[in-house]
Each structure stands twice: as C-alpha cells, then as structure tokens.
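Taken together, the values in this text are just the output of simple stated rules run on the coordinates, not laboratory data. Keep in mind that what you see is a predicted model, and the values were worked out from it rather than measured. Cβ atoms are built from the backbone, for glycine too; each structure is taken alone.
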Structure 1
C-alpha cells in the first residue's frame with residue numbers, strides 16, 4: 001500500500017515539469033537503447049569480410065517487419081499504459097490488473113501471428129522489394145529468425161509499459177539496458193565466429209538480437225512481479241474481456257498505426273528509392289537507423305507525456321493537463337534540437353562506422369545533412385501524438401501519423417524521384433521529409449486547439 005500511495009502522491013502533487021523529467025529520462029534511455037539493437041547489427045554486419053554492403057541492404061529490407069513487431073507490441077503497451085495509469089488515477093487498482101491481463105493475452109496472439117509469418121511469409125515479402133539473390137537470401141535468413149523469436153520483444157513491450165504506468169520507469173530501463181548489452185556482446189561473437197563459436201554472418205546478428213530481447217523480457221517480468229505491487233495480474237485476469245481489449249486498443253490502435261506506418265513508409269521508400277539504385281536504398285536504411293537515436297528519444301519522452309497527462313485527465317485536473325502539454329512540447333524541442341546539432345556536426349564520422357564508400361557514402365551524407373532538419377518539426381508532431389492519446393484523442397493522433405508518414409511522404413518522394421532523375425539532383429528526394437513534418441506540425445496545432453476546446457471546458 002505504501003508504494004501505491006507514494007506513487008499516487010507523486011503523480012498528483014509533484015510539479016509537472018519535474019515529474020515529466022523524472023519519468024521521461026529513464027524512458028528516453030530505454031527507447032534510445034532500443035535503437036541500439038538495429039544500429040549495432042548494421043555496424044557489425046557492414047564490416048563482414050565478404051558481402052558487407054549487401055548484408056546492410058539485407059537488414060534494410062528486413063527492417064520494416066522488425067518495426068512492425070515493435071509497433072504492434074509497443075502500441076498494445078501504450079494502450080495498457082494509458083488505461084492502467086487512468087485506473088490508478090481513479091484509485092481502481094483491480095481494473096488496472098484486468099487491463100494488464102488482457103494485454104498479455106493479446107501479446108500471445110501477436111507472437112503467434114509473427115511466428116507464422118516467420119515460417120511462411122518472409123520469402124514472398126522480401127521478393128516483393130528486391131531481386132538480388134545474395135542480399136535477398138540474407139534478408140530472408142535474418143527476418144525469419146527475428147520473427148520466430150519475437151516473443152521477447154512482444155512481451156517485453158507489455159511489461160515495460162506496465163512498469164512505466166506504475167512509476168517504475170527506471171526498472172524498465174534496466175531491463176532494456178541488460179538486453180542491449182547482451183546484444184552488443186553477442187553480435188561480434190556470433191557474426192564473426194569468435195571464442196570458438198561458428199561464424200554465422202547475418203544469422204548471427206539475428207540470433208544476438210533475439211537473445212537480447214528475451215533477456216530484457218525476463219528481467220522486466222521479474223521486476224513486475226517483485227515491485228509492481230499496484231498492478232497485480234491474477235490468473236482470472238488473463239481471460240479475455242472484449243470490453244477491456246476494446247478500451248486498450250481505443251488508445252493503442254492509433255499508437256500501433258503510428259508506428260506501423262513507419263514500416264509502410266520504409267517499405268514504400270525501399271521500392272521508390274530502388275528505382276535510382278540499391279545504394280540509395282542502403283543509404284536511407286542506414287540514415288533511418290542513425291536518426292532512430294534521436295526519434296526514439298522523442299518517443300521515450302512521449303511515453304512520459306502520455307501517463308502524466310492521462311493521470312491528470314483521470315483526476316480532471318486541468319491545470320496539470322496544461323502543464324503536461326507545455327512541458328512536453330518544450331522538452332521534446334530541446335531533444336530534437338540537440339539531435340539536429342549532433343547529426344550535423346558528426347555526419348562524416350558516422351560514415352566511418354559502417355565502412356561505406358562511393359555512391360552509398362554520397363547518398364548517406366546528403367541524407368544526414370538534409371533530413372535531419374525535419375527534427376525541429378517532427379518533435380512537435382511526436383509530442384502531440386502523446387498528448388492526443390492521453391486526452392482520448394485517438395483519431396487526432398492517427399491523423400498526424402498518416403499525414404507525416406504516408407500522405408506527405410510517399411507521393412512527394414515519388415514526385416521528387418521524377419525530378420531528380422531528370423536533373424540528376426538526387427538530394428532533392430531527401431527534401432520530402434522536412435516538407436512533410438513542417439506541414440503536419442501546422443495541422444497538429446489546429447487539431448490540438450479543437451481537442452482542447454472539447455476536453456477542457
């Protein structure tokens with residue numbers, strides 16, 4: 001009872017500016033470490049003795065499905081996070097436990113779906129994007145292992161958000177760090193065949209990723225059982241309740257779609273950019289993984305914005321809701337500005353990590369220089385998504401995702417490709433991203449003002 005009271009006191013009385021930082025910093029670290037899985041794999045496979053650049057292309061082809069796994073897992077987690085936080089704000093811990101049990105039931109179904117895709121769907125999926133036999137074969141091997149072993153990332157996403165909903169974000173970060181460290185240690189051992197292990201190449205990168213995710217999941221489960229006293233999951237709570245699942249996904253589906261659209265966007269861009277060359281596909285894939293360190297930091301803060309505002313929304317405390325919006329936008333702008341400066345200053349050193357050269361290096365450098373400008377507007381869009389989710393504005397959150405990742409990206413990128421091929425100005429393609437984020441940010445402000453009028457009367 002003491003833990004629950006302490007946590008509730010903090011959520012009700014701690015100044016929002018401090019509360020958001022105390023919850024957000026561990027979440028930011030957790031999300032940034034999630035980006036480590038992909039960037040570390042890329043760094044090690046790019047330095048393989050044979051077919052390093054083709055291996056990078058393979059990871060880029062597999063990446064949209066990996067993002068989809070994270071999208072569905074984290075989206076379900078975001079739903080149960082906001083719902084459990086709201087129940088705790090209303091002092092209904094048993095309802096929070098029921099929400100958690102139903103989220104775990106759905107996680108089991110999600111894992112089953114990716115398991116079946118790993119067995120039967122990877123080959124046609126890769127063939128729809130690419131025809132090179134070597135890189136396609138590597139992509140199939142890598143993706144099949146990640147899908148069949150996806151239980152770690154799917155169930156970790158639930159336990160991570162349950163810990164965060166109850167104010168234990170530090171423990172979720174510890175679990176994330178442990179998995180990332182295991183991944184980084186195993187990558188060179190399994191890829192290159194160190195310390196007596198067989199040389200597995202791209203398959204080794206997949207095994208290292210899956211094992212790291214399982215370690216994170218096990219630790220998060222242990223932490224939940226031992227310290228998450230205010231969200232108890234009884235056996236009967238695992239029985240599916242249509243009403244509870246509906247509430248989880250009323251919040252979670254916009255979050256799932258928001259992240260799943262990243263998969264759709266990357267898949268579409270792989271096809272569009274492939275019309276220029278494989279080098280451009282590889283360059284964008286590498287850039288996307290580098291920028292994840294910045295975007296995922298903003299996602300981490302967004303995941304602090306959501307429970308802080310959702311808790312205040314459950315209390316009907318309008319002043320704390322307004323503070324949550326203000327500091328959420330401010331802190332996100334700080335993160336994105338810092339990310340922009342880091343990428344602009346260290347563009348050339350980043351190219352050395354992956355051992356790329358020639359056309360791929362040229363495309364990569366221009367992507368780093370141009371796309372990163374969009375961070376300034378992307379931060380506001382990401383923060384508004386968290387704000388909308390917390391205030392039951394799922395439709396508004398979904399609209400922002402569709403605008404910034406599909407409607408203002410794929411058609412514009414296709415148009416830029418036509419212009420670039422005519423004038424050989426391929427850097428124009430990267431201008432798609434600042435344009436999409438700027439226009440979407442303007443629309444997000446309009447949507448927020450409308451939502452605020454309805455919710456904060």
Structure 2
C-alpha cells in the first residue's frame with residue numbers, strides 16, 4: 001500500500017543532486033522529499049514522519065563540513081533513532097568517518113553507484129534501530145540469541161548485539177571495525193552462530209599473514225601439478241567455507257593486487273583453483289574485520305573502492321574498552337574465573353579497590369591487554385584474593401598497562417599502536433616472534449606495521 005512506502009529526506013543545496021536522488025528513490029519504491037539546507041531539513045523532520053535522511057556535508061561556500069556535522073548533531077538530538085546516511089566526496093572521507101562516529105549510520109560518495117546506494121539504503125532501513133525507550137536488555141537478548149563469551153551490559157555493546165541479532169539471519173556482508181583487542185573475532189563468531197549457516201564451518205583467515213605469492217593457492221586451492229610442490233589437489237579457504245562463513249581478519253593489510261582476486265570471488269561467488277581449467281562455485285557469507293579505517297585507505301589509494309563497497313554493506317563498530325568502563329568489572333571477573341580454571345586453580349576474587357583501579361585504566365590494548373594483565377597478576381600473586389596492591393606490585397602493570405604516564409589521552413589510534421609496538425620491542429629486546437605473540441599479530445602483519453610506523457630499524461631481531 002502507498003501509505004506503507006518508506007519516506008526518505010534528501011538534504012542537499014544542489015538541485016541536480018536532489019532530482020537525481022529523488023528519481024532513484026522513487027524507482028526503488030520509496031517516497032522522497034527534498035530540502036535545500038539545515039533549516040528546511042529540520043522543519044520537514046519536525047512536520048512529518050521520515051524513515052531515513054540522505055544528507056550532504058556542505059550547504060554554502062564553506063567546505064569544511066562543519067555545517068554537515070552540526071546538522072547531523074541536531075537531527076540526532078531531535079530524532080535519535082532516525083538513521084542518517086552522509087554524502088561526501090573522496091577528498092572528505094576523514095570528515096565522513098567523523099560523522100559516522102558521531103552517529104551517522106554510514107556514508108556514500110559522490111558520484112554514487114545507483115545499485116550500491118539502493119542496497120545501502122535498504123540495508124540501513126532493515127536494521128531499523130528500536131526506540132531508545134524500548135532498547136533490549138542483555139537478559140532479553142540472551143534469551144533469544146547465543147552471545148556466549150561476549151561479556152558486558154554497556155549500551156554501546158548492547159547496540160552491537162542488537163545489530164548482530166538483526167543481520168545474522170541474512171547473507172549480507174559485514175565489516176567489523178574496532179581497535180586491536182576489542183574482540184572482533186568474537187563478533188564474527190556470534191554472527192555465524194546465530195545464522196542459518198551455524199551448522200556449516202566458519203573459516204577464519206588472517207589476511208595479513210598470507211604472503212602474496214601464496215594468496216591464490218591459500219584462498220582458492222590448487223590442483224596436482226599446478227606448480228613444483230603441488231603433489232596433490234588442495235582445497236582452499238573459500239571451498240572449505242562453502243555453505244558457511246568466511247571471516248577475513250585484518251582485511252586492511254591485503255595488498256591491492258590480491259584485493260582484485262578477492263573482489264572477483266565476492267562479485268559472483270566463483271573462484272578458480274590454481275592450475276584448474278574451470279571455475280568453481282562457493283556459497284559463502286563474508287565477514288571482514290580490521291582495526292584500520294578502510295574508507296581512509298580508499299581515499300589514500302591503498303584499498304580498492306569497489307572492494308570496500310562489497311565488504312561494508314553492514315558496518316559494526318566495536319567500542320574500545322575505555323568507552324564502556326562499566327563493563328570492566330564484569331569482564332575482569334569473567335576473565336579471572338576462566339584463567340583460574342585453565343590453570344587448575346581454586347576460586348579467585350577481585351577486591352573492590354582492585355576493580356576500581358582496573359576500571360580507571362585507559363587500556364589502549366583493550367580486552368586483550370586486560371586479560372594479559374589479569375593473567376600475569378594472578379600467576380605472580382598466587383592467591384585467591386587479588387588486591388589493588390597486587391596489581392601495583394606486578395611487573396605486568398609497570399610494563400604493560402598504559403597508566404596516565406603513558407599519555408594516551410588525545411593520541412590517535414595510529415599513535416597508540418606505535419607506542420604499544422615500541423613498548424613491546426623494548427620489553428622483548430626486538431625479538432620479532434615474541435613481539436608478534438605479545439601483540440596478537442602474525443610476523444607478517446607485525447612487519448607491515450613496523451614499516452608503516454617507520455620502526456623497521458628499531459632494534460629488531462629478524463631471526464627471533
């Protein structure tokens with residue numbers, strides 16, 4: 001019925017953009033309205049019901065994008081659950097990322113691809129955030145979905161879990177963004193576990209650990225005799241994930257040459273083993289993850305735009321631990337109980353002052369760093385009640401916890417990452433294997449980060 005058609009507001013001062021988007025929306029089955037700028041947009045939103053806003057970032061000769069961010073803030077204040085998609089040019093990708101972090105659902109670029117934009121609009125509307133007053137509780141989510149191992153009740157985490165609940169049953173590709181140690185792999189596991197593919201495998205690949213020369217063989221497999229060492233047919237990761245889920249971790253580390261090969265698989269679900277005479281078909285759902293901003297890599301020419309849009313139909317942003325401090329006591333108790341069990345120890349408790357101290361730390365390494373600190377302190381203290389003094393007394397705190405003296409406040413993610421790598425290099429005297437293990441990286445991924453941060457000659461023992 002006509003009354004059930006979803007309404008979209010287009011906010012742009014360019015009449016050509018308004019006409020183009022309005023026509024596209026009507027052809028796709030939406031009702032479209034247009035506004036020239038912030039004042040008219042807010043008036044229309046107050047006067048009628050809309051399901052989505054497509055909003056430009058500039059409405060005057062000023063091109064800083066601050067007008068767009070101000071309008072976004074006004075929309076989210078007055079209509080907190082109304083999804084907003086930002087329009088931007090590639091030169092303003094960093095600005096669009098700021099907008100997403102400020103509450104926009106996603107962004108798209110001018111000029112846009114019509115089919116991709118319609119897919120993005122439909123996916124955004126299908127996610128449809130529930131009313132803030134009726135946001136699901138953790139108990140309600142756990143009653144319907146399997147979120148085992150994901151600990152916390154903070155609203156930002158609950159929003160992530162709600163998104164998983166909404167997208168798990170689809171085959172839409174999901175991009176999981178978050179700092180190192182935030183638990184991106186656990187999110188991929190949860191999506192798979194709550195999907196119709198749960199009985200098929202989830203195949204996990206660290207894209208930063210695959211050498212480019214082996215990419216096709218690892219991903220697509222090979223036939224006997226394809227090259228010197230190919231003594232038998234070998235199934236690749238894509239074939240192994242047939243009917244299930246393919247988890248591409250550290251997707252931001254994939255070089256441009258291999259990005260083209262991956263794109264072909266995502267476009268038509270077909271791949272060709274090395275040395276084979278014909279292509280094979282695979283039914284896979286793709287989840288990818290990275291601690292880098294793929295949009296900024298695209299703007300810099302390091303990541304293909306077409307692959308980016310194939311991967312990020314649904315984007316999940318995991319909050320860093322410092323943004324959900326109320327979950328730290330829950331996480332600490334859960335981690336300590338698991339560590340104690342794994343080492344065959346008795347019950348272990350955390351004193352209230354210890355929990356307060358843990359909740360006050362910045363944790364640049366997030367949950368991974370919290371776990372390492374708790375494990376080391378438990379093993380060194382060797383008792384059933386861990387106190388504030390135990391954490392202060394252990395070398396794990398001095399060496400690994402970024403207390404205030406590390407000065408991470410105001411630092412970018414890249415700066416914090418460099419700081420952690422430098423610290424690990426000093427702690428392990430440049431032994432690459434130990435540094436990689438401590439940071440939860442492969443040697444290949446660590447080498448790439450060393451190069452990116454200009455640390456290639458920082459006392460590295462390549463043979464370690």
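Here mean count of other Cβ atoms within 10 Å over residues 245-252 was derived from just one of the structures 1, 2, and that gives 20.5; the source is 1. Quick check: 0.95 is what I get for Cα Rg over 2.2 N^0.38 Å, calculated from one of 1, 2. Which structure matches? It must be structure 1, since only it matches. Sorting 1, 2 by relative contact order in percent (Cα under 8 Å, 6 or more apart) from high to low puts 1 first, with the largest value. In this comparison of 1, 2, the computed figure 1.2 for distance in nm of label points 7 Å out along Cα→Cβ at positions 125 and 157 is attributed to 1.
Comparing distance in nm of label points 7 Å out along Cα→Cβ at positions 21 and 325 across structures 1, 2, the highest figure is found for 2. Highest-scoring entry among 1, 2, by distance in nm of label points 7 Å out along Cα→Cβ at positions 29 and 437, is 2. Here helix-only ellipticity at 222 nm (-39500 (n - 2.57) for each DSSP H run of 4 or more, over all residues; to 500) has been calculated and equals -13500, so which of 1, 2 was it run on? Working through the options, I get structure 2.
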